[in-house]
Structure P
Amino acid sequence: MLIAKPLENLTHDDIEGFALTHDENIRVEYKENFDSAVRDKIAKILSSFANSQGGVLIIGIRSKSGRAVPPIEGFDEPPREEPRLTIENICLSAINPPLSPRVQVVRSNVGGKVFVVVETESSAAAPHALENSTRVYIRTGDASNPFTGASVAQIQELFQRRSISGRRWEQHTSLNEQLLKDHAQEWDSPRLRVSIGPQLPQQVIAAPELLYDFVRTTTNQSGLLAYPSVQRYQGGVFCVKDPGPEHKFANFSEYGILFFQVGLREDNHITGFRPGGAPGETADSYYFWQIVPVLRKVLRWASSFYKQFSARAELAINISLDGLTGQPFLLVQRPDRPKVAPTGQISANYQAASEELEGIMRQVIEDACYKLHWGFGGGEPLTKEMIKEDVVKVWNM
């Protein structure tokens, strides 16, 4: 996006520097106050950004003929209103399909004043129309008339953009299945799968040659695939380690989609020091909690990818256990009574902003373990609080 820093790290000086170097254009707009007239335009401004190339709206900056006018001080902070919530509610209720922009309130160096920064990406879910209206707005780059109604041809182009973005996930999934079959010697045994990427990928985040360097460097550092075989293909890179039942496989697409799969390890376990275990040795089974350190490393790996390439995206995260049919898993309670899932696959899905991923890793893992544990059925399912305690116990396993 246009602003290099994460919004939560912005200061008054950052905003002033941006305003003095960026005139209003197809991707930038300024508003002096957060009054009713501006609130009435929020839906048009942000939907037009999303329907075009994305952009940033900064409230608290006066402009004339498309240029910011000093002094840049912000606007008086509303005493009984939270601008962030107001903007988010407008995007949910007045735009269809709804938008989820990044919104940050930044304190001014002038007492009692603030700025509001709203950042919106070009949306593959476009066209975004105003609720109860057939009007779709796009950016024009004209400071006096920054957005206008889209033509039928432009709306058709937006629908095509949405369709193409959706197909990229399907293509990546299909490719993974083929690569796993050809290179990982995948067995029909339990495996953990994690896919992370833009909800609707539409822009190239890193060229394949940069992906190749990134994967060769970070696979050793991540602790997931030390010294793997890294191979290139048109549009991405993949690597595999230890082909067979306990394989490790990763695939990075140029559109920022990461897929990771590991074959789970079957063993007998001394459970006295493990979550939910009474002292004693189990029969051979799969230890459910072995997924925690793997998930931690994969999420951290994905976070470092988006940071390295200065990319921001609303991410779709899917975590699943596959190949479960008839397989015993040690979960909790009696170590001599592992459980068998009633279905061959259980999964958990999430959404998160890429820049927030590192900070919410444990929360995502705790919730995923709760949902996956529940998916085994029978017995006494753990509470979320109990799951949290168990995740902590194996966090650094």
Structure Q
Amino acid sequence: MEPASRSLRKSAAPKMESRALAVARKILSQPTATFLEHWPAAAIRELVRESAGLQLREDAAGNLLVIVGDPGAKTPLVLMAHLDHPGFVVDRVEGDMAHLTFRGGVRLAHARARTPLAFFHPGSSQRIGRGVLVKAEGGEGDRSTMLAGGRAWITRGRARAGGFTMWDFPGWSLREGRFVSRCLDDLLGAAAAFATLQEIHLRKLSGVQVWALFTRAEEVGFFGAFEAIRLRTVPKGARVLSLETSRALPHAPQGGGVIVRVGDARSLFDPCVSAVLHDVAKELAQKDSSFRFQRRLMDGGSCEATPFCAAGYHAGGVALPLGNYHNMSGLDGGKKGIGPEHVMRSDYLSMVKLLVRMGELSSDLPAREKATRGSLAHLAAEAKSAMRRAPRLA
């Protein structure tokens, strides 16, 4: 007969998974674009209202902050995810033609004529029209190979100036163990952050504090993250984890588990934060056979840990291997085009499990980091002694 605590954890696991999937469904169902993150933000506000005990704040840049745990905790764990996704904004409409500007990073070669579009407006979370891309335009100079604008033919409903488009795929679907969606980057990261806070709240742990920071305008240069740093939305002593869906790579395959991300295309992250993440993931893997993880450099893109590290924060990253990164199909061979993004369900659930465990240990994270540094100091002292005893080379 197994110990009661272990049996309890096993019985609680399906409920945690069910809650994490429900959060994902609610957030992924919302349309979004850079600077137009109204609807995922509204979904988060609604989730907070439904979960008594969570605190909601908003900074001057419109970034949302949700807090759970002991208000006296000195070093909160901050889980950061962005609410925008690459897409067109509607500049003007002339008859049945919409003139568009693209925000975000998509290669021009993938934006083929007749790719289906869905039109949205900040005043409604429902699609207001449908259309197809007629012409795609590149940028100037070193951005000439990147999508910068275009024109779309409105085939049904309407488009409105000031609105935006998404590629016309479902917001939420689960197929053969995968999330398949028009936008997983980074609404699935946002879902993992909120699902983690729910679990921490339900466990009523003392001495721990976990925050979720939902940022804006990441896709055009980490604008929301830079403003959160400038506004001191996050205290300097916090431990910050950027949650991302990052392009799956041959050495970081889908189904291999959540990725402990040691760096991105621009930088390497805080080594002590990364070491603790790795240690916690290894401990969790020994206790839970369904939990899988990988430790990788994910240099297919950049994430918000980079600006936080540059600003002097203790920051690291966790990622999910993403198929059709930024909706670009054919990145790894085959015909180039636009397709729905996809992530393995099992990888997402492993991310939530790792984040919940990090939240449970949040009050101990500085001590664990100190132990990591201490082990190196011990080796340094041993090296000094050994080298004194060893004869020098002639």
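Readers should treat all values here as calculations from the given coordinates under stated rules, not as data from a laboratory. Please read these numbers as outputs of a predicted model, since none were measured by experiment. Cβ atoms are built from the backbone, for glycine too; each structure is taken alone.
Each of P, Q could give relative contact order in percent (Cα under 8 Å, 6 or more apart), but the derived value 12 comes from P. Looking at distance in nm of label points 7 Å out along Cα→Cβ at positions 44 and 340 over structures P, Q, structure P comes out largest.
A value of 1.04 for Rg/Rh (Cα atoms, Kirkwood Rh), calculated from one of P, Q, originates in structure P. Comparing Cα Rg over 2.2 N^0.38 Å, for residues 116-307 alone across structures P, Q, the highest figure is found for P.
From which structure (P, Q) was semi-axes √(5λ) of the Cα gyration tensor in Å, for residues 164-211 alone calculated, if the value obtained is 30, 13, 6? If you can, show how the numbers build up before the last one.
Values: P: 24, 14, 11; Q: 30, 13, 6.
This value belongs to structure Q.
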